[in-house]
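Only the coordinates and a few stated rules stand behind these numbers; no lab work does. These numbers were taken from a predicted model, which means no experiment stands behind them. Cβ atoms are built from the backbone, for glycine too; each structure is taken alone.
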Structure 1
Amino acid sequence: MLKFPDAKINLGLNVISKRPDGYHNLETVMLPVPSHDILEIVEAKDGKDSLSCSGRKVDCPMEKNLVYKALLRMRRDFDIPPVAMYLDKQTPDGAGLGGGSADAAYTLVALNEMFDLGASDDSLAKMAAEIGADCPFFIYDRPMFCTGTGTDMCPIDLPLPAGLWIVIVKPEVSVPTREAYAGLTPKLPDTPLLEILKLPLDQWQGRLVNDFEESVFRRHPRIAEIKQQLIDAGAVYASMSGSGSAVFGFFQGQPELPEVKPFGDDCCYLLKELT
């Protein structure tokens, strides 16, 4: 069974209030972006579970990898034989792109299809929510308006203009989620996020905001610099995704960027056509 897990970006991210359980209520729209990681699962010939990783470094043992945790969660409800799993990692970690969450969600989907388990998307999403907050989104893998801690989702139509390209830039720095929340004061947005998304794309900048940017940019000015580089390169909208550190820009038509490290030696970047 072969799958190609997506990444995601956040279109706006408002942190509204702190919850009694210590988490935060937020609202955001998550949009899938073709990255792709490569995930292959086959029945184990030696009768033992295994996980082999290639591509970008995955710095954790198998027992802590979300792909393996997804396998164990599936086994609580279904009898699944030992499997060999292969993950070629392309989406960078610590980027706010949901790479690990996508891998876990796609593992659930792959196992469901591979062994003909008959689990619905909704039941897979409930399992995914036990693994991580962003995981359920990748079960549905379509634009979603997310509230609560991010796991309350409602599908939305997001009519992006034709010929839209995206550039995603990930600097070497990573932003721990705890750090991103440290300098943030929850507040209600001046204008509801969904109202802003009804505006033409070229009117989003300055209106559609990510509340994490203020505190993250203060600690990591390099990330703010990359956002400005994208705007200077012609992006009609640019923002940090999630709690960082990746920044994305939408371009009307394919942007003309230098072939070699256009955003500096400390960055990797992805260029894709969205529509």
Structure 2
Amino acid sequence: MSVKEDQIRQQIRESYSKVAEASNDGDCCGVESSCCGVSSDSGINTVVSTRMGYSEEDVNSTPEGADMGLGCGTPKAIASIQAHETVLDLGSGGGFDCFLAAQELAGTGQVIGVDMTPVMLSKARLNAEKSGHSNVEFRLGEIEHLPVADVSVDVIISNCVINLSPNKEQVFNDAFRVLKDGGRLAISDVVASAPLPDEIRNDKELLSGCMAGASPIEELKQMMQDSGFINIKITPKDESRAFIKDWAPDTNVTDFVLSAYIQADKPSSACCDDSCC
């Protein structure tokens, strides 16, 4: 790990610690240009999340405090989660997407959330106690080095987190490692639709706010191919520019980034023709 990568991780960890602490106190996050949307008014978080694609039922069915307004889409919409599967959430935050995934499992399987922020992890574990889901657990760790066994996960979800990583190649490499043969990625994240100017790329607040670290679509595809993934599909969502503008209203960031769904598969061991191996 380079010194610069470590500095970026520490900056992200500190920013999201503030988000979690502010949420615990019932305050706004206090992180400028952040995609947090945290408020003492649960109705505001409902508005933020429904703009991203969640239903009011989704928001109301999870423990209070789990939905922190973080994210840029709805991973469960593309995950096709089935009973008895093991689901892994990269950057699980307060546990919102984990609890929604657990509902899809209907008491079967397992959901594992991984987050590198201890304060956020404590918040998620408290939410797990409230939820009554015995098959949801949260682990401290970095998404580049997942605390998860090889070939043990059916589906990986993530919501506006991989863009924060200073080493996205390693994120996809480790995701490939932990997925079972035939496993899949179902990710919502921010991508670059045009080359980011230096004033955006080097802005620390826009980095913590999920914008400055966005990678171009073709670059992401290449990373995923290099990691071994197949059936890669990245679907930009033009309508996301409306809420991304709210993250940094005094900038022209929406000229350069938008949200997208990112899907891919790990080849099955039974797959042996040139189309999938």
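Given a value of -11000 for helix-only ellipticity at 222 nm (-39500 (n - 2.57) for each DSSP H run of 4 or more, over all residues; to 500), calculated from one of 1, 2, which structure does it belong to?
Numbers: 1: -7500; 2: -11000.
This figure was derived from 2.
Suppose you compute Cα Rg over 2.2 N^0.38 Å, for residues 204-259 alone for every structure in 1, 2: which one lands on 1.11?
Matching structure: 1.
From which structure (1, 2) was mean count of other Cβ atoms within 10 Å over residues 156-163 calculated, if the value obtained is 26.1? List each step's numbers first, then the result.
On the way: 1: 11.4; 2: 26.1.
It traces back to 2.
Can you tell which of 1, 2 yields 1.4 when distance in nm of label points 7 Å out along Cα→Cβ at positions 12 and 164 is derived from it? Write down the numbers at each step before the final one.
Working: 1: 1.4; 2: 0.7.
This figure was derived from 1.
Out of 1, 2, which one gives 20.0 for mean count of other Cβ atoms within 10 Å over residues 84-91 as computed from the coordinates? Please report the intermediate quantities before stating the final value.
Values: 1: 20.0; 2: 23.9.
It traces back to 1.
Out of 1, 2, choose the structure whose coordinates give Rg and Dmax of the Cα atoms in Å, for residues 68-115 alone equal to 10.1, 28 when calculated. Don't skip to the answer; put the middle values down first.
Values: 1: 11.8, 35; 2: 10.1, 28.
The correct label is 2.
Of structures 1, 2, which gives 18 when relative contact order in percent (Cα under 8 Å, 6 or more apart) is computed from the coordinates? It would help to have the intermediate numbers written out before the result.
On the way: 1: 23; 2: 18.
The correct label is 2.
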